[in-house]
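Following are the structures in question.
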Structure 1
Amino acid sequence: MSKSRFRKAALAFPGVIEGAHHGHADFRIGKRVFATLGYPDDIWGMVKLTPDQQTMLVDAEPELFRPVPGAWGKSGSTNVKLAKIDPVTLRSAFEMAWRNVAPKSLLASIETRSRR
């Protein structure tokens, strides 16, 4: 997965804008970050998951995912190995992370549209 494909996949979610966080490109809804590119270095991305979601992904795909070292990792921040991740698996991780930070009003409007 290239950095540009990671970026494009993150920006495909409703309401997402690109910003910067601690010197790395990030993807957010409003002020809430759900993914970061290049953390801790250029071979990794990061998705902001719950601890349970993190455990599920790390257990299922340990070559693709790992907890971010330190306190952020304990709260669910999860590294994604860019060279190994496929688009479908990344989209699934992004969707979980995006839903974790999206406002309830945005989630409700998407649910309403999908039922039509």
Structure 2
Amino acid sequence: MELEDIPSGGRVKMWFFGVIVAILPILHGVRVLIIGATTIIGRRGVRMELAGFDAWCVGVFFIGLGAALHFHYFWGLFQASQAVSQIGKLASASVMMIALAVVVVRVLIRVLS
């Protein structure tokens, strides 16, 4: 999915991917924000527990992911809403990159110090 891509499909694809699939990462992100903790599972079963601000950033990342899916598939399938789709995807991608960068830097600082 590129920012300027326009998806192809009809109403089924618009509602399935743009609402039903998009809501899953949003709900997970909201859950992480409410609980204030999350676990990231890596290779060979390695687990990294995140809490507080780090977990909050991961939750924001997932909300941004769901929003990007929503803007791409739901608003992207309306010809009249192409500008809304592009701006929404750009904003969602920005939020995701910032949240991910903050978590990576904070974890690396903690691991390397």
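Just so you know, all these numbers are worked out from the coordinates, no wet-lab data involved. If you're wondering where the values come from, they're calculated on a predicted model, not measured in any experiment. Cβ atoms are built from the backbone, for glycine too; each structure is taken alone.
Just a few scattered comments:
- Value 39, 28, 27, calculated as Cα extents along the principal axes in Å, assigned to which of 1, 2: 1
- Read-out log10 I(q)/I(0) by the Debye sum over Cα atoms at q = 0.14, 0.15, 0.19, 0.35 Å⁻¹, for residues 61-100 alone, computed value -0.30, -0.35, -0.56, -1.14, structure in 1, 2: 1
- Structure responsible for 1.00, with FRET efficiency 1/(1 + (r/R0)^6) of positions 29 and 69 (r between Cβ atoms, R0 = 25 Å, to 0.05) calculated and labels 1, 2 on offer: 2
- Structure from which 23 was derived, relative contact order in percent (Cα under 8 Å, 6 or more apart), options 1, 2: 1
- At a computed -12500 (helix-only ellipticity at 222 nm (-39500 (n - 2.57) for each DSSP H run of 4 or more, over all residues; to 500)), which of 1, 2: 1
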